[in-house]
Structure P
Amino acid sequence: MTISWTKDNRYYKLLFQPTLFGTTDIIRIWGRIGSNLGGYKTISCDSEEDMITIIDRIKKRRKYRGYELWLSKQRKNHQFSI
């Protein structure tokens, strides 16, 4: 699953990757649209509660900084809480 935000010519994405140890990593990716510049950071989550807390914190920060949630046509049909 991917959650994406955009603002002007910038993007911010969250990717969720299960690990071999039964935990989930959240991969944060950010940068400029149309550029090779950007960065990423991996956050390890031991439980689903940790993951929800981290996602909520990131959602608030993105909204505060003026980013808009971006859903592709494929993802609009899915029902998940963001």
Structure Q
Amino acid sequence: MAACDGAVVKAKERQRLGATHYARTAEDDWYRRNLAIALSNRGVLLAARGDADFAKVDFLAAIELETPQSDAISGNLIRLSQISTT
């Protein structure tokens, strides 16, 4: 869990700096993808621990980044809602 938390913090910081200091580049897209993956991975871990509400927050944040992984992450969110309602 600590590794996921660290990856999320680093990627968010990189994205924040990129948004304020220069135009979006391919490197920024790489960081956005990695942030989406880190958020999704942390969401999976949170869901496995039973923290569905926090997992949902991470999945939604990852989807908002609009990366090629967004469809797969949306699938995680759907599975979470199916599990949470059973």
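None of the figures in this text is laboratory data; all of them are computed from the coordinates on show. Please read these numbers as outputs of a predicted model, since none were measured by experiment. Cβ atoms are built from the backbone, for glycine too; each structure is taken alone.
With helix-only ellipticity at 222 nm (-39500 (n - 2.57) for each DSSP H run of 4 or more, over all residues; to 500) derived from the coordinates and found to be -28500, which of P, Q does the value describe?
Among P, Q, the structure yielding -28500 for helix-only ellipticity at 222 nm (-39500 (n - 2.57) for each DSSP H run of 4 or more, over all residues; to 500) is Q.
The value 2.0 for distance in nm of label points 7 Å out along Cα→Cβ at positions 38 and 70 was derived from one model only; which of P, Q is it? Let's see the in-between values first.
Working: P: 0.8; Q: 2.0.
Going through each structure in turn, the value belongs to Q.
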Legend entry - mean count of other Cβ atoms within 10 Å over residues 30-37 - highest-scoring structure of P, Q: Q
Legend entry - Given 20, 10, 5 for semi-axes √(5λ) of the Cα gyration tensor in Å, for residues 6-45 alone, calculated: source structure among P, Q: Q
